[in-house]
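Engineer: Given below, in the form of structure tokens, are the structures.
Nothing in this text is a laboratory measurement; each read-out follows from the coordinates by a stated rule. The structure presented is a predicted model; accordingly, all values stated were derived computationally and were not measured. Cβ atoms are built from the backbone, for glycine too; each structure is taken alone.
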Structure I
Amino acid sequence: MNDPRFDDTHRLLRESIRRFVEQEVVPYGLAWETEGFVPRDLLRRMGSLGFLGLRYSQEHGGGEMNALATALLAEELGRSTFGGFAITVLVHTDMASPHLVNAGSAEQIARYLPGIISGELITAVGVTEADAGSDVKSIRTSARRVGADYVLHGSKMFITNGALADVYFVAAKTDARAGAKGLSMFIVEKGTKGFSVGRKLEKMGWRSSDTAELVFDDCRVPAANLLGEEHRGFYAIMKNFQNERIAIGAMAMGEASRAIELTLDYVRTRNAFGSTLWDKQAIRQRLSMLAARVEAGRQLVLHAAWLDSIGRDCVKEVSMVKAYCAELLNDVVYDCLQFHGGFGFIKESAIERMYRDARVQSIGGGATEVMLEEVAKRL
């Protein structure tokens, strides 16, 4: 926290989030892994502490901070070792609700944002489909204007907070012939006729987050629930990816840092061939290099967050963040599990869970290959 980009507010924020995670998350995280969701009461407590609206207006209960606050929050949530908990929160704070703040009308913001910041309303974003992930322009869910409503038809897949959420920000084609220029965003509330949560999906990792299929079967939403301008949804999605990828990168570096700490604790006490594993030069040096790479990744995240905070175009940097940090996290947990030996392969080990959780981070939020193409366009 000696970084000159941080002030005393940032330092106090980190301390309070870390204390909350240690006291309110770590002791209960294994139970949430079994249950498959994070309790709503915990999210409301986070809201009461101001963690769910760090970058939103004080008028609606937010903290009016910048992207550096997002990075701090995500890093500390990642350090919990429970990726499912971390992504539940970050989807709400930095991947779904920004759609409302960035494109919503004054009336829409006043209606939903206070509850989002307090944790009374949980949000999800519905973009991904079975045949359209990183290729956003290929989504098939449609929305046609019928009188005073739009009628949505289609489905979404792999939606984090899919069953938990109260408010969904959903991408649909309002002009099927226009490709990316035919996408629009809509606010859909739970309980809307024609909208249902389909299958709740079982996952390899992130097991304390709920992930579900969403189904829209002639789902009528008022025209007033159009979010932003018609046919401008693709641009809204692309804009929010910048924020999302900073959050995912910071979360990954928090996880990687904690994995190294847990491994250092283990290798310093585990004896083999007459000395501790820490006494083996190969292990010491490998962990040292991983620590250096994680620090480099963290600095890349903070640089991108700083660029965002001063209004600079940083698509190249956030694409680097997403690609580099996700791949690095997988490298880190692979070696950390190896150095735990057999203990790393059993369920009671935090490293085993972190290993499973890490794999999706090079896929979700933009696959590594797609991110590298975004970088390549700007080299």
Structure II
Amino acid sequence: MLGSRETGNETYVVELARSLGAVGDHRYLIYAQAGVDVPRALTEEPALEVRRFKPVPSTWRLLRLYPRLLAADRTSLAHFTYIIPPRSPCPVVVTVHDVSFRRYPQFFSPRVRLVLGLLLGFSMRQARHVITVSECSRRDIAHFYGIPAARITVTPEAAGEQFQPRGPDEIRAVRHRYGLAERYVLAVGNVQPRKNLPRLVDAFAAVAGEVSDLQLVIAGQSAWKGSDTEAAVTAAGVQDRVRFTGYVPDCDLPALYSGAAIFSYPSLYEGFGLPALEAMACGTATITSDRSSLPEVVGDAALTVDPTSTADLARAIHALISDETLQSVYSRRGLSRAGTFSWAATARATAAIYDRVIAQG
């Protein structure tokens, strides 16, 4: 995942590895492809060692390279995300963030459906333990794949320590860098059907006529069917009020969140929904979906709406943008809620799983 711009998945790998290095007595190897930028936090932690390998096709990595590396390094345990090697010289743990491709196959490319359909069930059955990030995902894994509850553990994600309210100078610099208005509604994540962005565009268009200085900012790289969102902008006639920033590096995200009047995340399905938690950690009033894992993540610290209702989403945006007191209420609630999650706690829970699996031999 390192260097892949896989947003939440890559964040999970980086933050978990960094935090694991600071807890317990284990030493960790991180396998990374040569030429990929590895965050400094992973190279400076004494308990972590980055092991580079030459770029090879993913099939070759799974079938031959990883088993060889694991054997040569005499590892006690290996931890993968989603897909594991068919054979391994040591016990394997797998993290599956969600199985949304089973709930909403229409939101995924044929290639993703084929690969996950063929390999994900095998990976979870072969792994000694399955880790996921929400109760919603745990239920779906059990429902679709019949994995026993005793073999699935929920370890929630968290907002990184860099996500906290930023000052006016930082916010001003980021606004200037990306050409943003003073007041904007922000959406963050890969531009793809599951994120429900065309409805967000329509909801914004319904409010924009009454709030002339408001801008919609969509931050994230375009993924499969990303052009549908651009088409929605054109159809709504709000081209001059919507800004696509493309991928935003981690160093700019805290100020981008902090500067937003509202953060909106009306996703139709999330395994966890990390951007909502990051926005709340930055003190930004948040609107999100009442579906999948999102209610268990945000609690009562965000406005939750039916993501299939453009009218409900527009009403929530209008309610917050026209009431600074209400914005402040949700800002305070969000800060408090985000503080209940931590990567240190996730790392401790994950290390405990490692210990149990290693002890089984």
Structure III
Amino acid sequence: MASTTAAPRVDARTLRIASANPEDFPIPTGREEEWRFTPFRRLNGLHSADPRSRPDGKLSVVADHPPDVEVRVIERDDPRVGSVFIPNDRVAALAFAGFTAGTSVTVPRGVVTDRPVIVTTTAEGGTAYGHLLIDVEPQAAAVVVLDHRGSGTVAANVEIRVGDGASLRLVSLQDWADDTVHLGQHVAEVGRDARFDAVHVTLGGDLVRLAPTVRFTGPGGEADLAGLYFADAGQHLEHRLFIDHAQPNCRSRVTYKGALAGKRAHTVWIGDVLIRPTGVGTDTFELNRNLVLTDGARADSVPNLEIETGEVARAGHASATGRFDDEQLFYLQSRGIAKEDARRLVVRAFFADVLAHIQVPEVAARVAAAVEAELERIPG
């Protein structure tokens, strides 16, 4: 484990500090590039907490898993803690240094699970810190569902290792109570010829800010990241992605889609892809689409692509934010479909490819029902 007293190192991507010690980070002001979209007054003090104080809340973690998958409670001195991820902001460092008991999920070498591993995390009030390790060993394959529920103020980190030739599908569902604040970093290392699929679904919470990161540690790796989010009145939902291509012949795809309805509904999507000089043969594309359903909602979308080699197979991005297509609605209404039903059909079609990406039927059905419920609340 990285020592909290070790000297901080520098994140080569942005020249930011990377350290497990929160005192190595100044308290952010909101003027920093990585914080400029986040409403600090709604963070419940997460960004300015004293590193020496103990969090007053609780996270309850329950896992339902096949017998050939090992799930256990881990302490801070577990040698795997910090092996994938060293925090690069103050909140992540507070969670890293402040959690008391984390959870590890290990899929042994060569094991192919016959059903998903479901890890349910419930916030039980107050401020709480969490840490989760997911280790899919070489040649293994698994589906892991992270189900986040309850009410509180949560900072949590997830470290993910996908071994050589292994496969992991991760579904992370943020279905918090309306008053919850959640800041989380999900960092994955993808090995040689390994595959990592991730779907982040963010529906609940007052303020949710997730930062998924993927790094390739061997050639031939693949990563496919998808996201679905629906912000209603007053919600702030923020997703900040980073895909680091430092290995040859790796592939990545990013598809995030969001809908917004209600006054002061706000979504933020930042998609950063870096192709380093060693990332020859990279094939990457990222896409973000936002559907604004009512007046008073705002979507910010910022794709970034940095290429440091001329030898790439493909590299591109696309981003768009707009309202309903009036021609689509007119066509459906001209066929006798009521306006409200037509609107639901358009939103269903908009999210269809991300829902299909989940590939866990009960979770996909739950998300589809939640989207329907959000649509029911929109005034006609």
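Engineer: Using distance in nm of label points 7 Å out along Cα→Cβ at positions 220 and 348, single out the structure from I, II, III with the greatest value.
Structural biologist: I
Engineer: Where does the value -12500 come from, among I, II, III, when helix-only ellipticity at 222 nm (-39500 (n - 2.57) for each DSSP H run of 4 or more, over all residues; to 500) is the thing being computed?
Structural biologist: Structure of origin is II.
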